[in-house]
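Nothing in this text is a laboratory measurement; each read-out follows from the coordinates by a stated rule. Quantities reported herein were computed from a predicted structural model and do not represent experimental measurements. Cβ atoms are built from the backbone, for glycine too; each structure is taken alone.
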Structure 1
Amino acid sequence: MSRFSLLLISSLIFSLSNCAPGKNKSGEKLLSGEKLPLHYARGFTIINYGKYRKVTVINPWEKSGGVSFEYFLVDRDKDIPIELADKRIIRTPISKIICLSTSHVGFLGALKEIPTLQALSGAAYVSDPEVLKAVSTKAIVDIGYDQSMNYELILSLKPDLIMAYGVGGDVTGFINKLQDLKLNVILNGEYLEESPLAKAEWIKFVGAFYNKEDEATTYFSTVEKNYNSICKKVEAATNRPLVLTGLPYKDAWWMAGGHSNLAALIRDAGGEFLWKDNSSREAFVVSLEEVVVRSAKADFWINCGTVNTIQELVSTDSRFAAFPQVQKKVIFNNNLRVGPGGGNDYWEQGVVRPDLILTDLVRIFHPECDSSKDLYFYKRVQE
């Protein structure tokens, strides 16, 4: 029998043994476990067994299926329960973390845990002022990407935790390498969630490693209330403007999936995504010819790469000059809050504050519902 099969069976036996009260090897009665309520997120679960918490991450990369990772959180001042022998244990609260995505910065900022951040992949490409200041003084360092990752530097930092993400199954390669070095690595799959509130609810996942489940829940509840209140503003709107998104990259136009986070934001803001009928949550390639045809109907064009002016936009492809959105100047880009190195706060704070993104989109699509001209993440693309 393979090592994977043995691990799978062991995991199943462990899971079943914790579904109901029982006894461990010493005869001590076990708790059945209290599941942390999640209203939107589907990519993780947290179960509190009293003496420890089990965090499970489910299908944490694109097109993954039947994949899960378990982490067992034990408070630093408690003994490790005997039933957790051979399990991957993380002592909490953590006080030192390395993040492999700048999007994780938003979660740390919301939890007021930026001071625990030791290192980042792409530290220069961040927008958070507190992080930028720490990077400038070397209090936060860059540990590189993928094959160029500086493992010697990572080891020297002695982090309590490394937060990673996976685009494909090959992520397990460097995770195994880090674990072989006796480092704790977790996978954060927030970017795969289909709705803005589901992505934001991952703050409960991050909060668990800081023993801040209550703070995370309170924070999320406020964001959720704001978001749903904004949605109600456009419920009675009679028109739903058609929206084009994106920009081609190397002759390929990667369009957001019809079940993606962006598609949900457009819908909740009272708009209609041109590819709403697509069934994917992941980006897919469409031809420029198809975009040209569909764009003729669009009322707005948003999230068009890094462009700041119409001239920049047209320089990427001269055919854009004929797009009705260019001629009517109804193009809005999500790059108002960009740091000196190009880091975009839309991908940092925006992950945990979808209510601010939604407010912007409502003000763009439905000024009759919100007449304020102030935008937080977006700006109109001008000449």
Structure 2
Amino acid sequence: MAHEELKERIVELEAQLKGTKVNKKTEMAVGQMKAKISKLKEELEIKLSSGGSAGEGFAVKKEGDATVGFLGKPSVGKSTLLGACTNKESKIGAYEFTTLDVIPGLLHFKHTNLQLLDLPGIIDKAADNRGFGKKVLSVVRACDLVVFVLDARFVMDEMEMLINETYKAGLRFNSMRPNMEINRTHKGGVSVPLNNSKASIPYSLIEQIMADMKLVNVEVIIHERKLNVDDFIDACYGNLQYSQGVICINKLDLLSHNQIKEKTKMLKKKYPGYAITGVSADKKLNLEGFKNFVWDQLGFMHVYLKERKGEPDFEKPLVVERFDNVKRVCEKIHRTMFEKFRFAKIKGDSVKFDWQQVGLEHMVEPNDIIEIFQR
């Protein structure tokens, strides 16, 4: 099928899907239409990509302890926020690749170096442009956290547009890849030895999707319970990126306190999985709060080291991440330190009593004081 034919077929099926009421009688047909649309979009993306030059895309060299991307409409204030958060001596430059501009900056904060990226401005139907999805994906893959930067006056419209466009570009925020497997086999047709979501993903739908994918002999194992059709189709088609996303409402100075409160309430109701903060990058309001918010969302925390017969060094905390254990603390100090590890003694919230003796697998908590004993 040629490019235009594929586009027309996709539009036709999407219109048909929009006009179909979902109920028990139609849910199978709806699932099959969604699968067909995903398959056609995958074919279209492959055809469009094959026409581009080799190496198309933008790869960001990761620097620092974590990479944070600012995503939003043009002129929403992403660049101003980046400049306000980074020191003047931080290296800031512009990298251009056709329609893609990425502006990096470095934030030194709480003994960590955070790489901040002003990602390309997103507009309505941007994901329909040739190659857009691939280019944004190549940048977002480098991000440990994506901040949706919204103009305080238009938060709901902008967030809906950004979610729609990033969804079409293959990005999924604040969700996990479905717990399922698709394994090719030498014979046996389509087999489903385990399906914990039979009510929503029946065998007939699995068989239809496998046929669309041209998988004749395949084993499908669905470990997840109550998996919905959209997530199942996502897992079958396309190269999706699952990322962590948060919301930053910019230009707070343009609204009253009550207006900000109301808009925040609306965002929380429609997007419950997103943590929310607010700033005025231009007026430099709540910049420290924003930095703390980003740092916390990245899961960083401080622990303190103590030498034998010495005092803890509270001036130089060790930066670790949520759910790190003592072995990871040792690796942070020196990559081979755990090889001579005997035990550790800890004072803090992670233990039942002060200076409790623990092993390598013990998980640490913020502000723990740790003394490590070696052979």
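The table for this structure:
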| read-out | value |
| --- | --- |
| Structures 1, 2, by FRET efficiency 1/(1 + (r/R0)^6) of positions 271 and 327 (r between Cβ atoms, R0 = 35 Å, to 0.05): label with the highest value | 1 |
| Distance in nm of label points 7 Å out along Cα→Cβ at positions 223 and 255 from the coordinates reads 4.1; which among 1, 2 | 2 |
| Of the structures 1, 2, the one that 1.07 was derived from, the read-out being Cα Rg over 2.2 N^0.38 Å | 1 |
| Top of 1, 2 by mean count of other Cβ atoms within 10 Å over residues 79-86, largest first | 2 |
| Which entry (1, 2) yields the derived value 5.1 for distance in nm of label points 7 Å out along Cα→Cβ at positions 183 and 263 | 2 |
